Every structure is written in C-alpha cells, then in structure tokens.
Structure P
Amino acid sequence: MTIDEKLLTGILNREEQALSDLYDRYHRIIWKIAHQTDSDPSVCEQLVAQVFRTVWKDPKNFMHNRKLLAQLIDCCRSHSARAIIKKCS
C-alpha cells in the first residue's frame with residue numbers, strides 16, 4: 001500500500017491526522033496550481049482549503065487508480081474554474 005493509499009484510508013476512517021499529513025504532503029503544489037489561476041494569496045488559500053475539504057468530505061472520490069496528486073490538481077482546477085465563473089456572473 002502506498003503512502004497516499006494509507007492517507008486516504010485514514011481519511012476514509014475519519015482520522016484527522018491523515019488529512020493533516022496529506023495537506024503537509026501536497027499543499028505547496030496545490031498552492032502553485034491555485035496561484036496560476038489567481039495571484040491573490042487569499043484566493044489561493046481558499047482554493048487550497050476547498051481542495052482538502054473536498055477530500056475530507058468524500059475521500060472515495062479520490063481512491064481511483066489514478067495518481068492522487070493528479071486528482072488533487074484536477075480538483076483545484078475545478079474549484080478555480082468555478083471561482084472564475086462566479087466572479088464573472
């Protein structure tokens with residue numbers, strides 16, 4: 001079992017430490033992805049938080065055969081796109 005699989009299993013079991021460890025492992029990369037969309041640090045913080053909230057709410061959606069990092073990046077881009085649409089509305 002990979003580290004990511006262990007962390008997701010922990011999150012599935014509602015272990016807050018697993019979410020904290022996942023955040024520590026990937027938040028810098030997700031921040032960089034968010035920053036590509038919006039350079040405002042507060043917006044980036046919100047996007048990063050939304051990504052990890054999404055993982056916490058529904059970890060099963062992240063337990064596919066794809067790399068977890070790719071799924072987190074997709075999740076961030078999805079939240080970024082929604083934020084842009086919201087701004088334009």
Structure Q
Amino acid sequence: MKKTIIGGILTCTGTFISLAILIAAALYVPSITAWRGSKLWFAIFGTDSLGDQVVQSLFLGLPFTVGIVLFVLGLVVLAIEYFKKE
C-alpha cells in the first residue's frame with residue numbers, strides 16, 4: 001500500500017511539473033520572434049545562440065525532463081505494485 005501511494009505521488013508530481021512547463025511555454029510562444037525547429041520545444045529547451053539575435057527561450061529543459069522522469073518512475077512503481085503477486 002505504501003509503495004502505491006509513493007508511485008501515485010511521483011506520477012502526480014511529474015504530471016504537475018511537466019504540464020506547468022508546457023502551459024508556460026504555450027503562453028510564451030506568441031512572443032518569440034526568432035527560433036529554430038518547433039516553437040514550443042524551442043521555448044522549453046532553447047539553444048545556445050541564434051547568430052546575432054537574442055535567444056528568447058524559457059530554458060526549462062532540465063525541470064521538464066525531471067518531470068517526465070518522475071512521471072515514468074511513478075508509473076513503473078504503480079505497475080510493479082499492480083502486478084505483484086501476494
């Protein structure tokens with residue numbers, strides 16, 4: 001039971017972090033004037049430079065990745081507990 005609660009908390013935390021960053025990036029996308037690739041992913045991860053232009057990005061790649069890892073880790077814990085034979 002304890003591991004199920006831990007897995008649920010990890011999943012919810014990862015979901016909250018990732019969705020908060022996605023919403024922040026989606027709101028920031030219209031103000032970006034220069035980008036490379038997808039505007040949404042550029043807003044989240046950014047790049048080192050774009051020539052002589054200022055890089056307009058949130059640079060939230062590390063927290064976004066941590067959120068995804070927490071989500072997957074929580075799902076793994078929940079799956080292990082679901083299929084565990086007692």
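Any read-out appearing in this document is the output of simple, stated calculations on the displayed coordinates, not a laboratory observation. Since the model is a prediction, treat every value here as computed from it, not as a measurement. Cβ atoms are built from the backbone, for glycine too; each structure is taken alone.
When you work out percent of Cα pairs over 17 Å apart for each of the structures P, Q, which one comes out largest? Kindly include the intermediate steps, with their values, before the conclusion.
Working: P: 45; Q: 55.
Checked P, Q; max of percent of Cα pairs over 17 Å apart sits with Q.
Have a look at P, Q and say which one yields -0.74, -1.08 for log10 I(q)/I(0) by the Debye sum over Cα atoms at q = 0.22, 0.35 Å⁻¹, for residues 32-71 alone, as calculated. List each step's numbers first, then the result.
Working: P: -0.74, -1.08; Q: -0.66, -1.18.
Clearly, the read-out refers to P.
Among candidates P, Q, the computation of helix-only ellipticity at 222 nm (-39500 (n - 2.57) for each DSSP H run of 4 or more, over all residues; to 500) that gave -22500 used structure Q. Sorting P, Q by relative contact order in percent (Cα under 8 Å, 6 or more apart) from high to low puts Q first, with the largest value.
Could you tell me which structure in P, Q was used to calculate distance in nm of label points 7 Å out along Cα→Cβ at positions 24 and 64 as 1.1?
Working: P: 2.9; Q: 1.1.
That value comes from structure Q.
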